[in-house]
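What follows is a set of structures to go through.
Please treat every number below as a calculation from the coordinates, not as lab data. For clarity, every value in this text was computed on a predicted model and none was experimentally measured. Cβ atoms are built from the backbone, for glycine too; each structure is taken alone.
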Structure I
Amino acid sequence: MGSLYENVVRPQLFRLDSERAHELGVRGMALLGALPPLCRLLEAWTRPALARRPVQAFGLTFPNAIGLAAGFDKHASAWPAAAALGFGHVEIGTVTAHAQPGNPAPRMFRYPEQEAVINRMGFNNAGADAVAAKLAGQPGRGARRIPLGINLGKSKITEIERAPEDYLASFARLADYADYLVLNVSSPNTPNLRQLQDESRLRELLAAVTGANRARAAQPGKHRVPVLLKIAPDLTWPQIDAVLGVIAEYGLDGIIATNTTLARPGPFAAVNEAGGLSGAPVRRRSTEIVNYLARATGGRLPIIGVGGIGDATAAAEKLDAGATLVQVYTGMIYRGPFFAADLAKALVERQRT
């Protein structure tokens, strides 16, 4: 299936504007998700017995280690089909408390020779209320084929000083629907957002969210939701140490490494497009950070490795570096919709040899 996509389908999609092609992919996946019997047939094909090696992390069971990263399904419309394509989990969003259109288009750019993408989408989404309403009509916890994560970000109109209450508003609306939640403080496309990785601001944010999570767990019929933090690849080692200290202080359940980068390595030095760079050029740095996190925490903190996974070797590299799970997005743009299934099977085969 991968070669069919790369030789036939991808050339047609790449004639379209990047965001238009993305929208078609989301619509196609949403259509598939609206056909549960077809999804189950596809799931039986993409996830044979050979690939059923579940992974345990932050109190959840994942049928395989491959997840769909946040950024693909911002509106909670496509995720029900993720298991049929071979994914072991899916993360929707980024969702903000307020609906927002994102940055002006064009805002997504492919670089096929480098298997990379630069985007400056800017958290375009329908807002926490709309996403919650949509999730209310979709399979809930216990009825899903795979875990569902919800990635939360700060609304652009919210001042950085009021960020905790913005995240708390989204937490209150979406915690009922999430198998886990992610605090995204690392996108480069919302002004000042990355300041939330600074130790003092991060402590304030985590104190607010973990406090709300404890209060939630004390309510009848409610439970604590696992909370993870997504960090940037552009942090220094001392900055990462500070982040880990705050994570330990507030007992977060895991960390996602990493988001897109503002760095412009190699041929990208001459590229004059603002935004976050993803894909193959981020692979090495994200793996370095995964390894650093694993060593710094003694392997006690679950890590989701993201960045530059374009084949099974790159996925295995993240897992060998200390990741518990991995996520892909840009790789799917270049490898096709069944990329996750191919990775999951290849990783199991690798374990057997």
Structure II
Amino acid sequence: MRDVLPVAARWARDGRPFALATVVGIRGSAPRELGASMLVDEDGTVIGNVSGGCVDAAVAADGGEALREGSSRVHRYGVDDDPVHGIALTCGGEIDVLVRPVPRDSDAARQLCALAAADGAIGCALAIAGERTGRSWIVGDDVGADAEDPSTRRMLADAAALVRGDRARVLAYDAEGCRADDAAPSLLLVPFGSAPRLIVVGAVQFAVPLTSLAAALGFRCTVVDARPAFTSPERFPDAEVVVSWPDRYLASTDIDAATAICILTHDSRFDVPALRLALDGPAGYVGAMGSRATHDDRVQRLGEAGVTAAQMARLRSPIGLDLGGRSPEETALSILAEIVARRNGATGAPLSERTGPVHLSGAEGA
């Protein structure tokens, strides 16, 4: 939903009615993740998608119907659909898509505007079953105060506790309104927390395409270097540029599990103190550029600086996946590929060498 939110908020502010279709369930292999969304307006204009294209036309048609009828419904698309009409998932899985109208000046329209303007951990909870199907709530620190009944307040409190994640999640409840993994899905939480961070130590040429590509993937990028001559903001149009000793900056900035730290310097004055702090903190990814000889020397220096073996095991060095490229652009792709793989718990191995679904199903989606 995040990728279509700016357009959805603009349409809502302009008083433009539209339908919002959101993936709320996945079985088997599916091209898009939980929370992936599509907008359809009264003229049939489509923004975003919920599949690789194989069922999007059918979803758009269902969006138009939802607008005309003013009602919400969960539609299932999958291998049992009629392939002659082009609405089967060719990957062999099934997806459930909640299609709901967003009328002019509606609660849903106001919520989308609020989500787009929010700063910090916030989420959208969608009812995906029962009489409340299609209802939505904004969840965060003050969630649940205006919920109409105790069971709804309980569900929204559960959702609020998960808004700092970066994955959409399905929450299931039994008839008494208690969380139960074996119950039918009841609520989809789509978090809109802060964008993941990428901190690049070293204003080297490799950092230029790395921050540009990372920004395109939704990262909030910072380049830090103690050398003013290399830290011209014009070199890094997609990043915040900080002139500081890297270890001082890392000690003063907010770092969490959604932060990736890439050390691109080849100077122990910079990278050893920075790595010592990074490996002792909560960052989800810490990588360092350099040859294997540089890596061996760096590991020795880190050990002398007090870095433990357990902390050292977190270090991804030499940095990146083996793509064979040497240019700054190819190296940036290699580094970001490893970051994405680590975030998703994937191996980075070729899909052609794996068996089973390309996209794993489950209770979470990216």
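Assuming 13 is relative contact order in percent (Cα under 8 Å, 6 or more apart) as calculated from a single structure, say which of I, II it is. It must be structure II, since only it matches. 1.8 is what came out when distance in nm of label points 7 Å out along Cα→Cβ at positions 17 and 113 was calculated for one structure; which of I, II is it? This value belongs to structure II.
If distance in nm of label points 7 Å out along Cα→Cβ at positions 9 and 169 is computed to be 2.4, which of I, II is the source? This value belongs to structure II.
Supply the structure label, taken from I, II, corresponding to mean projected area of the Cα convex hull in nm² with the calculated value 16.6.
Going through each structure in turn, the value belongs to I.
Could you tell me which structure in I, II was used to calculate helix-only ellipticity at 222 nm (-39500 (n - 2.57) for each DSSP H run of 4 or more, over all residues; to 500) as -9000? It must be structure II, since only it matches. In this comparison of I, II, the computed figure 4.7 for distance in nm of label points 7 Å out along Cα→Cβ at positions 153 and 249 is attributed to II. For the set I, II, ranking by FRET efficiency 1/(1 + (r/R0)^6) of positions 161 and 241 (r between Cβ atoms, R0 = 25 Å, to 0.05) places I highest.
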